[in-house]
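Each in structure tokens, the structures are laid out below.
Where a number appears in this text, it was derived from the coordinates with a stated rule and is not lab data. These figures come from a predicted structure and were not determined experimentally. Cβ atoms are built from the backbone, for glycine too; each structure is taken alone.
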Structure I
Amino acid sequence: MRKALTIAGSDSGGGAGIQADLKTFAALGVYGSSAITALTAQNTLGVQGVYPVDPEFVGQQIDSVMSDIGAHAAKTGMLFSAEIIQVVTERVRRWGIEHLVVDPVMVAKSGDRLLREDAIDALRRELLPLAYVVTPNLGEASVLAGFEVHDKPTMEQAARAIHALDARIVVVKGGHLADCADDLVYDGASMRWLPAEHIDTPHTHGTGCTFSAAIAALLAQGHEPLEAIARAKHYLTAALRAAQPIGAGHSPVNHFYAYER
């Protein structure tokens with residue numbers, strides 16, 4: 001059995017965070033374990049509260065999983081603080097987690113902040129050098145690169161800038177582009193565009209979590225990075241197309257669309 005670990009926040013509404021990651025792992029046939037970094041009171045309308053977990057307890061959760069179950073790949077999502085990032089970084093090194101997917105979660109779909117301002121430097125300096133794949137959207141790429149990213153030329157510039165922070169493979173997500181949803185993959189040697197249509201749906205909650213979790217699951221199964229990223233994008237696009245209203249706001253993607261046919 002192939003195994004993946006998610007290190008992220010809990011979404012009480014079930015559409016993003018730990019819940020989305022575990023659904024994605026299950027849908028793709030990978031055993032999922034988790035280390036929770038924060039609890040959120042959250043639904044499709046927004047985030048009503050955030051309760052961070054003590055950093056040392058985050059580390060204890062990772063130790064508990066890795067010392068017994070292990071993981072062929074891992075991903076990070078909401079990390080909230082510099083202190084949590086430091087603990088996660090130390091545990092990734094301690095346990096030799098090579099296939100680490102970093103989703104640099106900063107802001108929820110509703111606009112609520114999920115990463116403290118003082119944690120951004122720790123993310124850049126400490127965690128990104130350990131990333132096998134990092135998956136920023138346009139807003140996150142703007143913060144990491146230090147300039148506005150809004151179109152394909154600036155996506156290419158941002159990919160180079162973020163790769164210079166020592167991340168191995170950078171995926172700049174184009175879901176917020178005006179006329180398409182193309183993603184850019186850069187490994188330091190070549191750039192490749194993964195084209196996709198815009199899916200006309202308001203039900204986009206948890207897209208970033210789902211995409212990064214899918215990459216981690218597929219890496220855990222032994223797929224090469226580019227193939228894992230392309231397959232993850234295909235999975236997310238299909239899950240978006242099959243999304244249904246769950247609440248009154250931005251409902252989640254349909255992680256188990258394949259089982260409904």
Structure II
Amino acid sequence: MTLYYAELSSSLQSGGNMEGKEVRFGISGSTLTAVVTSNTATGSNNSAHDSYTSLGGMVLLVNLLLGELVFGGLGTGLYSMVMTAAIAVFLAGLMVGRTPEYLGKKIGPAENKMIMLFALAAPLFVLPLTAIAVSTRAGLSGLTTNTGSHGFTEILFAYSSCFANNGQSFAGLSANTPFYNLTTALAMMAGRFALAIPALAFAACFARQRNTPSSSGTLPTHSFLFGVLLTVCLITMVALSYLPALALGPILERLLFGSQ
């Protein structure tokens with residue numbers, strides 16, 4: 001506590017802004033906690049994420065948009081990792097000209113439909129809800145602290161966190177209003193059922209199939225090459241879905257900050 005008040009007093013005397021700064025854990029401890037918890041459905045934090053730099057906040061936002069898969073789908077992200085792996089297997093099958101196989105099962109038209117529904121669920125809910133919030137008076141009224149590109153990031157982060165079952169927030173957004181109570185609840189429901197239903201249907205399609213013996217045309221899913229393919233596939237999917245939104249939010253905020 002003595003160190004805390006010493007640093008606080010020193011910062012205030014030098015005219016520094018202490019808003020959002022956590023002096024007990026330091027920069028490294030705060031950022032490590034933020035990165036880890038934004039990749040798992042914990043919702044915990046030890047610093048104010050709304051006070052991070054624009055690119056620092058974008059890292060946390062991208063972790064949520066990735067589906068909390070950085071640590072292999074820990075917790076609720078496990079079936080997201082399985083579905084993403086199925087997408088990578090399907091793309092690899094297209095490249096080699098063979099019917100894609102995963103876990104001894106063939107990925108056919110029915111399985112592909114469930115995979116696509118799963119992959120499109122997040123952008124089909126997060127982006128429209130964000131667009132409604134930034135284009136209506138009820139949504140903009142929650143921006144009591146920040147506006148512009150940072151306010152856009154706050155709204156996008158709120159819906160992404162709700163959809164990802166995470167619970168973290170950029171606290172500059174006053175979300176305790178009827179509008180946000182209803183829309184964030186919709187994002188939460190979509191994050192559970194719009195992902196679970198296609199995943200369960202995908203599992204049912206697999207369960208009806210007989211095991212297919214591995215052959216020379218089967219893509220090994222335990223190799224380093226498949227890990228690279230899975231990573232590239234995941235990043236490409238997120239970039240195609242969310243890059244315009246990220247450009248309007250944290251990227252634009254960073255560009256504006258650099259031009260000042």
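Of note:
- Origin of the value 1.7, where distance in nm of label points 7 Å out along Cα→Cβ at positions 210 and 234 was derived from one of I, II: I
- For 2.3 (distance in nm of label points 7 Å out along Cα→Cβ at positions 218 and 250, calculated) the corresponding structure among I, II: I
- Test item: helix-only ellipticity at 222 nm (-39500 (n - 2.57) for each DSSP H run of 4 or more, over all residues; to 500) calculated as -19500, pick one of I, II: II
- Each of I, II could give log10 I(q)/I(0) by the Debye sum over Cα atoms at q = 0.07, 0.08, 0.10, 0.15 Å⁻¹, but the derived value -0.20, -0.26, -0.42, -1.03 comes from I.
- Structure from which 0.75 was derived, FRET efficiency 1/(1 + (r/R0)^6) of positions 122 and 154 (r between Cβ atoms, R0 = 30 Å, to 0.05), options I, II: I
- At a computed 3.4 (distance in nm of label points 7 Å out along Cα→Cβ at positions 170 and 242), which of I, II: I
- Parent structure of the calculated result 19, given that relative contact order in percent (Cα under 8 Å, 6 or more apart) is the read-out and I, II the choices: I
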